[in-house]
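Q: The structures come next, written out as structure tokens.
Each value in this text was obtained by applying a stated rule to the coordinates, not by laboratory testing. Here the structure is a predicted model, which is why all the values come from computation and not from measurement. Cβ atoms are built from the backbone, for glycine too; each structure is taken alone.
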Structure 1
């Protein structure tokens, strides 16, 4: 049993006790409705593939596809469970799912990646669809991969079905604003939080400068916050006067690391490790990469007033208990729900044959994220994580 699944089970056990769930209700949040485990061929090789349909009580299963060498069944189960909670927290009529392939996509050619993506769909197409299960991209996947998958699904089923997947390219029915959605949604949560607690210095450190972290940093800076540190897998950079996020992103998009990009733009800053970033004296810490990065080893060193979890499951259950005493945590099931919310908007647009402007998408996203934040905030007696889970339990059961 890996740490991510262990962490999920501990959080569900805590939520079940606080919400007085019956044994059956608790089982519904521990035992997925369906687990698909299979081999995905590519030439003479075969890769392990997964799709977990966790809970469809509120609507079609919804959740991303992860292409990563560390993908395993326990991780996919946990992520699909969290998606079940997440869709309930932001009150969209969908359930929770997740999937992926145990593969390093960086080692594949474009042709191989397309073949692998299409072969994945061949394994699961009978179990997915606009009213059954609607996958989307996640770590290691993107709109190009989803476009291939939609095309393959339509070939196999013999009918047009743009609503079978979300986060497609715009030209193939994707929603405007979907690329920015998770980070943008997180910035709306930050803005709502700033009206509740004192964040007058407005300093923010972002761990993980992939799409989610970068989009969040851009949006937060527009709101007037000072992004003083960012990092990627190679390390990070700190500059007390605030980083030029747009310039760093532009350089990073050309293939250089955060450190290389930031050093050329900001003299007088300093290189830091990812471990250093967690201990900075900032108002807001934003883990925006992978799970299990805030642990008992570093929780005691964290000085941030607030933590906004843009990654899935970045804080272990034990670390969460330590941090409760000193930092306000906006949990992943609320903070990073902008992505699935705009995926839902895309699904609606595809179903209706509509195309909304980015302005309209962001207005709807802002309304949804801030409303959900307020609904969680009023239940915050035992912390925002427990409050979010309590809200989800009400809506699920």
Structure 2
């Protein structure tokens, strides 16, 4: 066989193809978000701060920053995290100085401080054309990338964790992840199913309203096709041996869906607390905290002050064995294990944060200081806030001797 003879035109065509491929690759890289991603790591290791044994003696303003992509303060035991305009920034709690920064040319959907103190991590979800599925894990202290994951997601996302699995939940689907970012379960709208039959409860045809995770379970309030009311569903956070989602219980808990859905406000390994404004009942029922066990069976109903729905900015807080939620004018404090209400503080602006034997609860002028066991007021710490909006929730967190609070898109830090 004679060797193949190539004509000059063949070489010209081959060269043109190579040029086209190289140009396409360069243009793709030039227009990609990866080219415009910047990560400036920390040059110093932040100091780990001991959890305070008591509330501060006074609260003076230290610094403020914008954080529109968070609803509550995201702190570890060493840094304060903010998320705004595509950038995640770690700040020194005392000075507000930037320790490290990560920026992408994409909107931030959510930021979560996770897995501290063992492996403090900043988890940030960005929105791309597939939804809020671009997730990056960054060492919260050093500003070093730990890993990434990408998946289908809704256009909005909430991230939360009890220190174990992370729950990412949107209006139509949810996922859980371990610290290695490997998915535990996906539930709800799933475009490409690994198995056609994933079990009786897989969230198909359901709209997810709220959810939480604790231990190895996830509690979800949803409304599914054909249901007369809102449903509480409890599933496993990890697939079972048959690679199916464990289903522990799923019950319709209201008789209608015309008004605001109940909200999961706290969860432990054994109990789930749900705020129910009562408006979806045929007869007027006062607002209540309804308690369910880890299989979704109701074990108690406790009347509390509040409206038909929680305020839009109301974010529950769990710390030091207590959970609390702001109902619009009052703060309801629950036992963090049994989920039963312990006391209610009136005339407040947000949930409380437990510090030792006392609790700080925000009000218009600062913070009420109350006994964490009884709710009895023992003092008040004045705070000079830059803005004042009585309808806006103030969500606090404790870090060392500082109190970090989120008001709308503003994060502020106060300390003695």
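Q: Work out volume of the Cα convex hull per residue in Å³ for each of structures 1, 2, then name the structure with the largest result.
A: 2
Q: Could you tell me which structure in 1, 2 was used to calculate distance in nm of label points 7 Å out along Cα→Cβ at positions 107 and 155 as 2.6?
A: Derived from the structure labelled 1.
Q: To which of 1, 2 does the computed value -13500 (helix-only ellipticity at 222 nm (-39500 (n - 2.57) for each DSSP H run of 4 or more, over all residues; to 500)) belong?
A: Working through the options, I get structure 1.
Q: On to the next question. Determine which structure produced the value 1.00 for FRET efficiency 1/(1 + (r/R0)^6) of positions 139 and 251 (r between Cβ atoms, R0 = 41 Å, to 0.05), calculated from the coordinates; the candidates are 1, 2.
A: 1
Q: 18.8, 57 is what came out when Rg and Dmax of the Cα atoms in Å, for residues 91-258 alone was calculated for one structure; which of 1, 2 is it?
A: This figure was derived from 1.
Q: To test your reading of the models, identify which of 1, 2 gives 17.9 for mean count of other Cβ atoms within 10 Å over residues 339-346 when calculated.
A: 2
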